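Values quoted throughout were computed directly from the atomic coordinates according to the rules given, and no laboratory measurement underlies them. The structure displayed is predicted, hence computed values, not measured ones.
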Structure 1
Amino acid sequence: MAIKKIKLIHISVFLLICDFLALIFLGKTYTKFLVFDIYAHDLLLTIITILCFFEFDWKRNRLYSIEILIILSLLYLIVSFIRNDFDVVNKGYIILRQYAIFGYLAFFYVITKKLMTSSKAKEYTIKALYVFGIVCIVLQFVHIINLYVNTNLLQIIERNAYSPMVVMGFFVFISFVFTRDYLNQITKFFISVFVILLSISIGHDSAYLGILLIGISYIFIISNKKTKIAIAFTGILMMILILLFLPTFSDHNAQWRLIYWEHILSRSLSNYLFLGEGFGVQYASNTTIESLNNLMLSNGYNALILEDEKYLTAPHNSFLSMILHTGIPSIIFLLIPFRTIFIIKNVVRNRNILFLVLSLIGMTVWASFNVVLELPHSSSIFWIVYFLLSLSLKKTNLEQARKF
């Protein structure tokens, strides 16, 4: 029986590695590829999750708030299917596509719990994340060099991420650099400058904003109590200045987001924040969509929200999408696993936990300005890091409690 268990774990890990490699190197070509009318990534992720269910131990490494969130989302999903009259073509697909933001979470909860049953598997997963970050940086650098040779510098600073997953690799890589004891602070500084300059090629300000916030968080964590106050003040001031005076944070894209976010928050407030609207709903009202489309047209862009896109073009903030679907409780349940991070003694001195904390900070910034968790292109790495950190914090908290 033990041999069978090991083989299943090995198969699951192998398929997961294949999936990640495809996400990195093939990007949207892979996630949009259909196999028997099912997207290849979704099919493979389903197979991996099913394999992880064999000899699955629910009692071990449980995150009760996440399990409640999954059940809550499933209840909203069932109600969404019951209440909809399917008067829109492909309404069933739309409901499931919107539910993916919680579906991917559920899949990786199962997968990560399975990985955490073995201390060696956890250790190898952390090391695999290191390799992931390095590969993404190298791949983007080679990609940009190739673009420079074949085009010009102006085209390089446009939106040129090799793949959506590569962007997430930037946050993992810089977190890896900051948590390496064998690198001195000067080396870390110059590597950071290189990564920030390279991130400009991604074409999204939220990329280097995430990297910058990782750097500020790292300096804050390693500083003494007196210095923390100055760093916190300086960091907040820097963020405000960037948001206010950097042109790209006030251009048509920023205005588009603000209009959309205001609409989502208004709808959520009308539901007292605690009630969501379920799945298969139109993300924005026709009036808001008209304003968004007019804004893009007036700035010479034809990126319009039409027909089914009204149900698929999310508000470019994954957490607002969650609130719209299931209310503010979904965000509360997501935050609960981190409630002990400030009370566990010296938890930030644990190199692996610090690495995961910093990585998640950068990814959270990225997901707060883009459609990330709703889509398969790069949500996988977010949930892997999220659950590795959540389960690591829980384990550390239990170990500390036993000492007292």
Structure 2
Amino acid sequence: MQAVAFGQTDELVAARKLQASGNFQKALDILNSELARDPEDGGAWFTYAQVQYALFEQSEATDERVAALKEVIRGYEQTIRFQDSESRPYAVARSSLIALQPKFLDDGIKLYNSRSYEAAVQQFTFAHIAEPTDTVALIYGVNAANQGQYFEDAYGFYDKLNQIKPKATYYQNMYTLQKERLKDVEKALATLKVAQSNFPDNYTFQKYEIDLLIEMNRKDEALVLLTSLAKVYPANMSIVLNRTLLLDEAFKKNKNQLDSAQFGESVDRLISSYKDVLALSPRNLLANFNLAVLYSDKANTYIKALNGMNASGFALYNEAYQEKSKEALKEAVLYMEAARNSQPKNLNILNALKLFYDKLDMDEKREAIEQQIQALGN
């Protein structure tokens, strides 16, 4: 009667006997051969799903269980597709598919509540396979994986959540997991790139990228990104200041290799960049102090240029270069005084001012600074 009801072939009968005796692998070999011959055999697909479920239950390795579960679902879906809708296999396949996700989810929650996090993660993984568009199992999975410190699994759950509906918070958590927990900065950087493509207006991911590039000592790339962002966010203090500091660091690193023209261009570029900082924050101590140092460097270049000239050149340019040096020093004084207003007891600032006043023959101010320095020393 069963053979008539299910349209069973001899091969399918043999496969079911092997299934009943627990010889699942040999049953599966027969079923694969039968389905290759007739891929629309709903009865064979039904038995295939049941055999795969038996393999799923007896397997211990998660990878093996995942592979078997996917085949269970495929088998039941094909049963529904090809089997008579009035038949028992059709009804069983349909009800089994519906029951899979709730069962795994319920088992996972029980395990999670009992703090069996590794087993819970596995069940939430199965629940997601059974219902790929549902986010409940994935959110539970994230929590279980983080609680159990299975950070690769947590990352995977976040990734699947983003495939369903991308969220900035998911990407932020993925980035943090890769950088802080898994110590994989290259993958963290790749995550930021994907996040930026999904959320191009979210400055947070660009900021993270800058921080990460600096940490990875890829400062040239960070500077390129900061320069680009400064054009988009000219009023963002963090962007403008960090760009300037990277420019300053690169200048100090390479200034001994620059010729006079390159040196002058670099100093002028830095001065302009620090002035952008002061336009946003006029009392910024770092910008005022570094601007004073830059103008002092600029003043020194004119003196060095004179010292390198022959007698005729010196006679020709001495007056003009001395005046340019003096004007640069006056600018240095203005910015160093602004720095002193922020930190009036900073000895580095006071000593720099004393030097500037001395070079400019500003005797009264120099003497006042000397007294202040002595008082602080006492």
Structure 3
Amino acid sequence: MRVLVVDCNLRYMNPMRALLPFYISSSSEEVTFFGPGYCSSQDIDRGLVNFVEREGPFDIEVRTVQSLPSSIIDSISSNFVDSKLSFYKRSFAYTFKSHDLETFWRDKGLDRSFASKRVVLLHQYDFQAMTENFRDYVLTGFDLIVGLSREFWESHDYKALNLSNEYKHTNCWSEVLESSDEKTLGLPNFVAPHEFDFNHHSNRRYEWSVVGTTYKNRGLVKELFSENSISYTAGRSWRYMSLQLKERFKLNPFNSRRNLDVLNQEFQYSLVNSKYGYTCGSDLKMPIRKFFEIPAAGCTLVASPCSGFQNLGFIDSVNSIVCEPQDILDVAKELKHNPAKGQAIAKAGQRLVLEKHSVLKRSEQLWAAIRLVHRGKYKGAVWSNGDILFHD
């Protein structure tokens, strides 16, 4: 099976973006990439149609959120800034010429199909912001839609939630799941081998970590910890703060791979030096990456459950601790008096992520689905106890 992947080779502050090429390429199938960073400037100038004529034919075409037609991607980036290029310079690191990006966006080949079966990967996409034209594009143009499936996504009254107002919130993703469950595939976040740490809790510097965006639940946990003199790290080192200051002055610090590496290292340092880590999935209750990063780093995962928490294999008091923010002090007290329990739960959580939520495992799941699509036999899938089960 010959596979064409149309994408941009970018890096983002969330490591998922950097892992995508490895995740897609970890297959025995023949995978060919087209896009800025994967090809020479000459290939980008000649265009996608020329590339396919030279390198094709292909059995499967894979698109990512970075290779959508201009009519789709423009509507997404316009939520944040007037200029699409300035949006990319602010948000992503890349070493190829910006000219390649602009040429790629103008490529009329992005509006065409180059294989009989097509797959779209919606990793790192804000599903709550899906527009109607994007909904229609994925429904009519693809045989496999990879994102968050029913287990991991809930319909919401967005007016009642604490969310960013930078863009309009819609129920379009819920409509995709309701109308085309048989061609959607839920593949949540995953972690890389270097993110695992096996240091015993007794050797760790911090009791707790509460890292990432200060969502309502995380904010309450931080407040309770501060009021009760419980030490924790939020990962806000001087290196992190210096990057945030540069961002405030619009110096585009995240357009540098070195700076992104520093940001990721500071985050990882906080986790591998903590015994226990609290997280939540925001008001949307999504299975964000921290549900996997925290146990991979050897921390005890203490969490307000995301949608599909049990489907992912998490079991309260076995490989994680279910805890709403108002109960965090009771959990902290129990773990302080019984550190062996916390260590055992951390070990079990790490084993779960190692076996069922690594980048290689997720790649295996993706390619199992793509092979079914290629044979015309994909009929949907469900998650149960950390495993994905394909419908017969």
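One of 1, 2, 3 was used to compute helix-only ellipticity at 222 nm (-39500 (n - 2.57) for each DSSP H run of 4 or more, over all residues; to 500), and the answer was -12000. Which one was it?
Of the structures listed, the value fits 3.
Once relative contact order in percent (Cα under 8 Å, 6 or more apart) is calculated for all of 1, 2, 3, which comes out largest? Structure 1 comes out on top. Here Rg and Dmax of the Cα atoms in Å, for residues 10-233 alone was derived from just one of the structures 1, 2, 3, and that gives 20.9, 62; the source is 1.
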